[in-house]
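Each structure below is given as structure tokens.
Laboratory data are not the source of any read-out in this text; all were calculated from the coordinates shown. Owing to the predicted nature of the structure, the values given are computational and were not obtained by experimental measurement. Cβ atoms are built from the backbone, for glycine too; each structure is taken alone.
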Structure 1
């Protein structure tokens with residue numbers, strides 16, 4: 001642990017230096033506020049393990065962000081304690097039943113604030129043995145596993161969704177879709193975005209690349225109207241369910257963000273939350289947002305390079321960054337979640 005702690009200290013120092021170097025030409029007046037990830041009890045809410053058989057012997061491996069691929073015993077530290085125990089339970093069952101149920105690997109998706117998880121199993125598409133009975137027995141013996149999915153067999157047993165408790169609300173996500181992966185920093189990240197967006201008391205929020213709608217649903221208040229856009233049909237369906245459960249006035253549209261903005265004729269919004277994937281905003285997106293003249297923009301991205309490129313584009317269109325906070329959601333990697341507030345100059 002001492003070596004890991006030392007490695008993480010170096011990683012944080014290097015990350016801060018890199019962020020300062022990237023931001024200085026675009027936002028020379030903005031101070032980098034870098035929030036570190038706790039590591040004392042793991043940090044990931046999602047872990048993937050692979051199963052291989054050689055001459056009758058099983059090898060089960062995971063990914064360590066420091067040491068690379070290694071045995072599951074050496075890599076399980078990335079999970080919080082209850083996740084480690086669940087992984088061990090699942091691995092024990094896979095090992096005992098492999099002759100009848102040749103499972104090739106699994107993803108463990110933890111529910112934040114619930115001590116429960118959804119299990120996604122990988123099997124060969126040509127595998128003729130259904131895993132339904134295996135999954136039913138696991139759910140019966142292990143209540144902390146709420147549901148099991150086997151995409152190759154089109155099979156789901158138990159709860160088909162992952163349920164989270166975040167900032168006092170239940171939030172649903174899809175086990176095969178994107179959701180933040182840092183078990184300890186996800187809630188602080190959401191709290192921060194909700195706080196900076198709500199500070200100006202917006203009456204309308206445009207949530208672009210909205211996913212399951214968690215950012216905009218936690219921002220504003222019950223009178224705030226939300227429009228969300230995402231290309232993932234599962235995410236849009238869950239965003240609608242999350243909004244209904246929260247009692248929020250919200251409209252969600254399945255579309256590419258660039259396609260949505262290119263149509264024009266959209267109403268003015270007080271605030272825009274823009275959370276593109278690692279590649280950043282596609283061509284035309286920044287210009288389309290600026291045409292809507294939001295009072296302020298919350299720009300979020302896990303690639304510092306893409307984030308700075310988009311900041312520069314917004315700056316050229318008359319917006320100025322006023323605050324920047326970075327959350328080290330992916331310890332030991334180059335990716336860090338950047339949150340910047342922009343206002344018209």
Structure 2
């Protein structure tokens with residue numbers, strides 16, 4: 001039996017959980033959520049965990065896997081774009097870590113989570129006929145916008161691959177959307193508007209302000225969808241467009257999983273008619289899109305399951321390709 005400490009370090013919340021590895025199976029023991037912004041450094045965040053009476057202190061874990069919302073170098077370092085401090089595992093005191101600690105991209109963790117019960121009850125948004133020889137896409141908006149892939153090999157197993165696709169330029173199309181782009185440039189102070197400026201919590205707040213003239217956090221905006229349906233319509237439209245682009249970019253005909261806190265907490269964003277209308281809006285290859293199944297994962301601790309599965313594979317010295325979770 002091995003104990004794994006899994007973490008999902010996001011721009012808003014930092015989630016931690018303990019898992020037990022018995023044989024080749026992981027089981028979830030306990031979770032705790034901490035505020036990322038309450039910590040002035042990664043070390044302080046770990047000190048907050050250590051002082052929380054959590055049942056597994058970091059230095060006693062057999063393995064620790066930190067999933068972080070940002071690019072990762074050598075499994076040890078990251079400078080997350082939506083967190084005000086960097087992470088360097090080589091500088092963490094021994095009492096707050098263990099010798100078997102690994103840092104991975106948070107959406108690599110989401111890809112690994114598809115192999116676990118965390119994605120078992122994913123809700124069908126669009127039915128389809130997946131192509132087993134093509135990649136499966138994972139995409140999700142939260143504080144930022146994350147993407148990853150499951151790439152199949154000739155044996156039917158999948159290799160999880162991380163991505164920073166959320167930093168690609170957002171494709172505005174209509175005259176009114178171009179006006180919104182100019183609004184965003186003025187608000188953000190940048191010429192280049194990337195996808196996560198639009199599909200994220202802050203993007204939802206910007207969209208609300210553009211249409212209403214009012215400033216509100218994303219948590220409040222979602223409670224006013226019924227009062228301002230145009231905000232929901234636009235956000236759903238934008239989500240569908242980026243999902244379409246992701247499928248075309250990667251030929252993810254194996255299916256698409258939508259995850260992340262915004263859609264998980266507000267499924268209406270992807271069940272709205274504007275999402276499907278935008279996803280299928282193409283003058284070419286509509287037959288390709290029609291076969292792609294789309295599911296929504298509403299488990300907000302999926303990243304923890306994925307980090308734990310990565311840790312379990314590491315402890316068992318397994319190669320990365322794995323059969324994907326069906327269902």
Structure 3
């Protein structure tokens with residue numbers, strides 16, 4: 001018979017404590033594993049880093065509506081604009097990695113900003129995780145009426161008189177700025193840059209003849225055309241837009257390296273569990289096939305992307321490798 005000695009009592013207390021800790025650890029592990037299976041059990045928030053009413057906002061809201069029945073929870077959109085998308089992106093990066101706060105990402109936020117800002121409050125590579133690619137939108141050059149009707153003639157005149165033309169952008173470091181500078185480089189011309197606070201006032205000045213051209217989407221620039229205040233000089237991409245079959249691509253006109261486009265995706269905080277990312281990715285790919293969302297894509301002249309989260313990560317890395325080096329080589333910096 002073993003006596004109930006002080007040493008035995010201490011051994012029993014230690015064994016009991018160890019068992020309790022082990023049970024608590026197993027319970028915590030079970031909760032962590034169960035969480036993705038139970039996800040989502042409350043509304044999911046998509047942060048759009050641009051103002052309400054913008055094209056990105058409209059696309060995100062359409063996608064949110066299509067995601068709601070697929071996830072079984074309301075998907076809402078919150079606008080956190082400012083500093084070229086940095087504020088909204090940072091909010092997602094610093095949110096709990098539980099899948100309830102995700103971001104609507106753009107090439108501006110996830111690529112260009114890494115080049116145009118000396119420092120960011122987050123690291124795109126380390127603090128963010130892609131859920132999946134949504135859309136790629138070709139960009140056009142829209143020119144005012146004093147600009148020649150063809151791209152070739154415009155380039156010819158710009159080379160002959162470098163001070164003759166100017167272009168407007170949505171601001172220093174914006175996609176429209178970066179893409180315009182790429183065009184100038186490929187064309188071998190120099191044109192004065194006039195930055196604005198957003199693309200709308202830049203396009204207004206193209207219409208008014210205060211600047212000569214700007215780079216943006218078909219739908220954003222169509223007003224200039226409809227008002228008889230300008231014309232398109234070309235469109236990015238490998239093929240013509242179905243909505244504007246008479247508008248030649250830049251490649252057709254001798255500029256194969258001027259691939260003007262923007263793109264969007266969904267992303268999450270970096271430590272979001274893979275199981276949650278996979279669930280969101282599957283829902284995103286299904287939501288993108290909804291008639292309402294496809295109609296919105298057609299409206300902006302975009303191309304549905306979709307695919308896996310891994311493919312989106314790889315795409316983003318390739319884009320940063322391409323554009324950040326170009327931005328820095330041209331000394332393009334944000335305001």
remark   = Working back from 2.1 (distance in nm of label points 7 Å out along Cα→Cβ at positions 77 and 109, computed), options 1, 2, 3, answer is structure 2
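With FRET efficiency 1/(1 + (r/R0)^6) of positions 61 and 133 (r between Cβ atoms, R0 = 25 Å, to 0.05) coming out at 0.85, pick the structure among 1, 2, 3 it was computed from.
Details: 1: 0.45; 2: 0.05; 3: 0.85.
Source structure: 3.
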inquiry  = Quick check on the output: 33, 25, 16 is semi-axes √(5λ) of the Cα gyration tensor in Å, derived from one of 1, 2, 3. Which one produced it?
reply    = 2
request  = Assuming -0.25, -1.03, -1.11 is log10 I(q)/I(0) by the Debye sum over Cα atoms at q = 0.11, 0.23, 0.24 Å⁻¹, for residues 229-300 alone as calculated from a single structure, say which of 1, 2, 3 it is.
outcome  = 2
